[in-house]
Every structure is written in C-alpha cells, then in structure tokens.
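Got some structures for you, see below.
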Structure I
Amino acid sequence: MVTGGTEAAVIATAVNGFIGCRALPQRNDVPQRASMPWDKDCDGFVIGEGAGVLDAYEKQVVDEAMLRIVLALLGTMEYCSRARGVAY
C-alpha cells in the first residue's frame with residue numbers, strides 16, 4: 001500500500017485561527033523565548049508545512065518477497081493540549 005499526505009497550513013485563515021486560540025507564540029518581541037515547545041513555560045508552536053509518502057507492506061508479504069525492512073511501525077501517538085485546544 002502506498003499512502004501519503006501533505007499539509008499547507010500557512011494561509012491567512014489558518015494563521016488567524018491559531019492566533020485567535022493563542023496557539024502561536026505571544027512573546028514575538030523576544031525571539032529566544034518565542035517558541036520553546038519542550039519548556040515548562042512553552043509559548044505556542046512554530047507553524048510549518050510538510051509532506052510525506054509511505055510504502056507499507058504486511059509482514060507476510062515482506063517475508064515472502066525477501067524484502068529488506070528499513071522501518072517498522074510499532075505504534076502511534078496523538079497529543080492534544082487542553083490548555084490551548086489544539087493538537088500537535
């Protein structure tokens with residue numbers, strides 16, 4: 001199975017929505033403190049765009065075709081900050 005996706009969130013409507021729910025950094029006058037996602041006093045996130053493609057096979061198909069596994073998906077996770085009401 002081939003799957004992929006793309007995200008283009010840097011448009012006025014999306015940015016204004018993130019500004020409205022205070023998900024983007026508020027301390028823009030101090031760039032060193034503007035976005036610190038792993039800090040206990042984090043202040044928003046940096047918005048960006050990206051894309052990716054994944055070619056996925058079931059283990060049985062890989063074994064039968066003697067394909068080399070370069071990545072194994074062992075689990076997934078999703079996080080949503082209740083304080084900001086956005087997932088990241």
Structure II
Amino acid sequence: MYIKGRVQGVSFRAAARAHAQSLGVGGYAKNLPGGEVEVLAEGEAAAVDAFVAWCHQGPGLASVQEVSLTEEEVPFGEYDHFAIRY
C-alpha cells in the first residue's frame with residue numbers, strides 16, 4: 001500500500017513496525033522520495049485488515065490523506081517480521 005499525507009518525519013514507520021509486531025504482521029515500511037510511505041504487510045487476514053485500518057490513521061503526529069491498496073502475490077511466510085527499510 002502507498003500512504004500519502006504528512007507521513008514522513010512523524011515516526012510513521014517506527015509506529016507502523018510496533019503496531020504490526022503487536023498484531024503478528026510481517027512486511028516493511030519505506031519512505032519514498034515523493035513523500036509517501038510504501039508498506040507491504042502479510043499475515044493472517046484479520047491481522048492485516050486491522051493493520052490497514054491503523055494505517056488510515058497512523059501515529060498521532062501523522063496526517064494521512066490517502067491510502068492506496070495494492071495486492072501482490074508474496075509467498076506466505078516470506079516476511080516473518082516487520083522492518084523499516086531505507
């Protein structure tokens with residue numbers, strides 16, 4: 001998914017990692033040059049749904065304007081933890 005708004009410089013990636021880990025969701029969050037954050041999430045459907053719902057809000061200092069969801073075929077279990085990518 002791609003998250004737009006005030007999502008860089010507000011600890012979005014770190015908060016996303018903490019929330020994903022609490023839900024058992026794997027994947028990553030990465031800042032993009034255009035100001036968006038790219039997020040890949042995998043796990044049990046209910047956990048991923050809860051994580052996506054959180055991404056629509058983000059941490060307290062963030063101001064999420066848009067979340068664009070994309071579906072990719074990723075072998076299940078490829079991401080056993082949630083990382084911050086640079």
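Summary table
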read-out	value
Test item: distance in nm of label points 7 Å out along Cα→Cβ at positions 6 and 78 calculated as 2.3, pick one of I, II	I
Which of I, II leads on relative contact order in percent (Cα under 8 Å, 6 or more apart), largest value	II
For -5500 (helix-only ellipticity at 222 nm (-39500 (n - 2.57) for each DSSP H run of 4 or more, over all residues; to 500), calculated) the corresponding structure among I, II	I
Structures I, II, by percent of Cα pairs over 18 Å apart: label with the highest value	I
Structure responsible for 1.7, with distance in nm of label points 7 Å out along Cα→Cβ at positions 30 and 62 calculated and labels I, II on offer	II
Computed 2.6 for distance in nm of label points 7 Å out along Cα→Cβ at positions 38 and 70 - originating structure among I, II	I
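Laboratory data are not the source of any read-out in this text; all were calculated from the coordinates shown. Small disclaimer: the values here were computed from a predicted structure and weren't measured. Cβ atoms are built from the backbone, for glycine too; each structure is taken alone.
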